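Take a look at the structures below.
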Structure P
Amino acid sequence: MTGNEKKGYFFVFLTGVFFAIEVIGFKEVFRRYKLEPEIAAFYGVSAAALFVSFYFLFHKTRRENIKTTIVRDGKVLLLGTFSNAIGIVMYYAALRISDLGPSAILIKTTVLYNVLLGVFLLGEKLKAFESFGIILALVGIYEISTLGGQITVISSLIILTSAFLFAIQSYLIKRYVPDIFGMEYAFLRLILLSLFFGLYIWIKGSFLFPPLTTVIVLGLFSVLGYFFGRAFFFEAHKYLPISKLNASLLIEPIFLMFVGYLFMNESLELQKLLGAAFILSGLYLLILHKRKNKNESEG
């Protein structure tokens, strides 16, 4: 394993940790305070942007990197963040009415969408082994989607759609921003997300002022997930192929499923375990085979 690969895997590991903490935190906020998804997202990203802004405003190199990101990567940033924002609202809406475990599993179909985007937009070939992986993932999706009392069909469809919207951002970055400034990109994304969510709740007429302690809690969880988690994820793109990067994150939903079981009184039924096994096995076969073919062609 090269030094760059070690660095990339370290960033991916941190990404998984911070993403998981953010999801757990928001799920708990939804349970306790019954906030609408867009309200929680708005106050979370806005507070997070405020918390980390001083790190960039008083650091000359960071300021220059922000200018470079706006000029060089502005279009990708806008399009990817807009797609991501819609996906976030949809995912949180589904998370409010679904168990943590199946929701965390289904959102990882982002990996599947990345493979399909590569096939249809980058001209990559879909091998027989990859097709088998897709079939396994679809079987798992069906198993998770039909869990009575834990996740509804509507919630499943919402999560699957949000996963596609998340995949668009990752695809755009890998395709058009090979030398990304991860921290600066994540910071600008926070600002854009706060503007998007603010405009959305203003148009919807659902604006409200939650308690200050709730805003601070949302901000802290958002700093971990929306800022640090995303920054590490963006940086990992520079050191790992997209296939390895995604494969390394597949363990996150399994962790969240057991967190839901141990701390949130969610059930751990056989159907849930089977669905998780099918989805992760299918996605892993897709990623593993894809990477193997790439190595053989390079050799």
Structure Q
Amino acid sequence: MIATLEEALFAAPVDPLLLLSILRHGQEGRHIILTDPSFQRNGQGAVNQWLAARDPLVRDAAEEALDRSLNSYNSTTTLAQFRVAARTQSHWAGTPPELTPEDAARVLALPLLLVLEDRQADKHFLRCVLPQPRRDELRAALERGWIRAEHGGGLGNMKKYVENLQDEPAERMRVWVLFDSDARQPAQPSRDSQDLKTTCASAVLPHHQLQRRSIENYLPPQALYRWAGQRRGVPGTRFLRMVQAFVALKPATERHHVDMKERFENDHIAELFREERFNIEQVWLQNDGQGPELDTIAQGIFERM
């Protein structure tokens, strides 16, 4: 996120520890922390005077945070931003929102919440399919706690969650939603999926509705062939024929919209997205025509960071 601190904050009776807690995110590289007007090390503004009153070690760390943020600003992809002002109540509906220092610190401390239908399966799906370098960046952010996967518990429950976010403005700023289309034909999502998409759009909440039926439909043919090759004897031959029959389907109109669990008689086929158990190569995903949609998913996540 990009948080811009108004200069008046540094002349107001604001707890120094509160401002330092905000600046710390810039030093870590988690968020971009700017000042208005822009910080200059040799300036004479309120920010410089405030820094001069701090302990040298604290001052050096704060200046590093501001310098690092300024350097990162031109290359960031995030669209999530707000201003921090010396006010008594936050204006959440502003463009951008204008928050109190207390609310700003709370928002910046929250992880980005990826609200998913199935926390485990969908998290491993994202960790597996995002293009580089976003794939490694997502893994690192999950490990550091900067991103957290949340279990949505199905389309109906996710719709209720999104509706209730109107009462949770801080959390609302830190949410991105992913869900199946459940489409049995191209561009024809189920009613429940479309209702959730409409609810997200009405709430101006960033989201992505999968173009294919479910995450299982993003398993590329090469992965299924490799999976079949791990079986031996009669079961292996039978499974290979199932894969061959699946690959023979027309991709856009049939293969992308079949019930994969039913087709392969396996309710846990999404386990193939677990990298530590099975390696799905990025080139397979590209060969399967997934590149543009996976780019869109990655862009949506990191624009929310």
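Here are a few things to note about the model shown:
- Which of P, Q leads on relative contact order in percent (Cα under 8 Å, 6 or more apart), largest value: P
- Which entry (P, Q) yields the derived value 133 for volume of the Cα convex hull per residue in Å³, for residues 69-212 alone: Q
- For distance in nm of label points 7 Å out along Cα→Cβ at positions 5 and 237 computed as 2.2, the structure of P, Q it came from: P
- Comparison of P, Q by FRET efficiency 1/(1 + (r/R0)^6) of positions 85 and 133 (r between Cβ atoms, R0 = 35 Å, to 0.05) - largest value held by: P
- Top of P, Q by distance in nm of label points 7 Å out along Cα→Cβ at positions 53 and 77, largest first: Q
- Looking across P, Q, the calculation of helix-only ellipticity at 222 nm (-39500 (n - 2.57) for each DSSP H run of 4 or more, over all residues; to 500) that yields -27500 traces back to P.
- Source structure (of P, Q) for Cα extents along the principal axes in Å, computed value 78, 36, 24: Q
- Given 15.0 for mean count of other Cβ atoms within 10 Å over residues 181-188, calculated: source structure among P, Q: Q
- Ranked by distance in nm of label points 7 Å out along Cα→Cβ at positions 29 and 141, structures P, Q are led by P, which has the greatest value.
Read-outs throughout are calculated quantities, based only on the coordinates presented, and are distinct from any laboratory measurement. Computed from a prediction, not measured in an experiment: that's the story for all the values here. Cβ atoms are built from the backbone, for glycine too; each structure is taken alone.
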